[in-house]
Structure 1
């Protein structure tokens, strides 16, 4: 059975989730938003659990929470993601998913560098912090959030600094990753470019 892993990394609101889902659909691969693992763990921590115990006890149902996209949960996820023992608790789950038969797409912060360094395709999707803050601000408003663009931009910059500066698996492109800057691209353009890069590696299409 065919194994084919696509690792897609990058900062928040760069477009990697949209791109990852499109790649998975195009090639018939399974898709894992690894950020949800950390968000679900962060939600459990906000509910009073200790971070490592929360990661070890995580179950699939935890990733169905309706508030996992909230700013509060995102910040909690970023904080607990800096704890090496939390990351260790979630590594095996991600690696097993990545090598499942039929192909897999994983998006996160350290997929190409730590989780799947041997992935057949590695993409690093990024955009300027101002563009990403604008995108996230619109998402939050559309979902009923009450915030300001300045607050979201500050959150984006704080999270970038924390994710890139942590000692455990810092966010950065893998040496052999293809960097896609989506700052000036439409969603369709970004997806098309990503599909082109994946297709060049020759995976079978769905």
Structure 2
């Protein structure tokens, strides 16, 4: 894997956007089972804005500047609930890698992912088990944090972390929602996979694929 500088992270975010858009209808279908059915649309709108922002950046951009540009893009374009959450997440990622020119270590990405997850929790006031995106994000953070202490190849760590997020997203079928529109359904929402947890897994897979291919 190449040295991961700001330019490569920007390219990976463009790949994330493509992955999200490819799954737009699927995410809307998941969301429609218990919510408004627009999650895929909201995520696609946000990531299209991120793509535009990435293409406007200079090649010498720092990783923190890339993540902040992504945060600003979400702030400008997405009014749905998911907008402020991803805005906060990308802004937290920027803070986590402030003054770093490259993110080449597993620990760098563990710091970024953990900062993102905690910022989402702080803003959304959700807990693990509430059937939200955190139910895939926190298991992913735990996974990559454990890998950071073991060492190994970054690309393998990012891919296995994305897999951990997807497995956890699928496991949300057994949970009762405590936040958002789905919460009104209570136990009737059991058996349905959370759209936000699923899109988060798609985002992490997009990073893994994008950084490996950049």
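Annotations for the structure displayed:
- Given 43, 22, 17 for Cα extents along the principal axes in Å, for residues 31-102 alone, calculated: source structure among 1, 2: 2
- Per volume of the Cα convex hull per residue in Å³, for residues 71-166 alone, the highest-valued of structures 1, 2: 1
- When relative contact order in percent (Cα under 8 Å, 6 or more apart) is calculated for each of structures 1, 2, structure 1 gives the greatest result.
- Which of 1, 2 yields 3.8 [distance in nm of label points 7 Å out along Cα→Cβ at positions 15 and 127, calculated]: 2
- If distance in nm of label points 7 Å out along Cα→Cβ at positions 7 and 119 is computed and equals 0.7, the structure in 1, 2: 1
- Structures 1, 2 were shown, and helix-only ellipticity at 222 nm (-39500 (n - 2.57) for each DSSP H run of 4 or more, over all residues; to 500) at -15000 was computed from 1.
- P(r) over Cα pairs in 10 Å bins from 0, in percent, for residues 63-110 alone from the coordinates reads 20, 45, 31, 4; which among 1, 2: 1
- Among 1, 2, structure where mean count of other Cβ atoms within 10 Å over residues 135-142 as derived comes to 15.9: 1
Quick note: the coordinates plus some simple rules give every number you see, no bench work behind them. Computed from a predicted model, the values in this text were never measured in an experiment. Cβ atoms are built from the backbone, for glycine too; each structure is taken alone.
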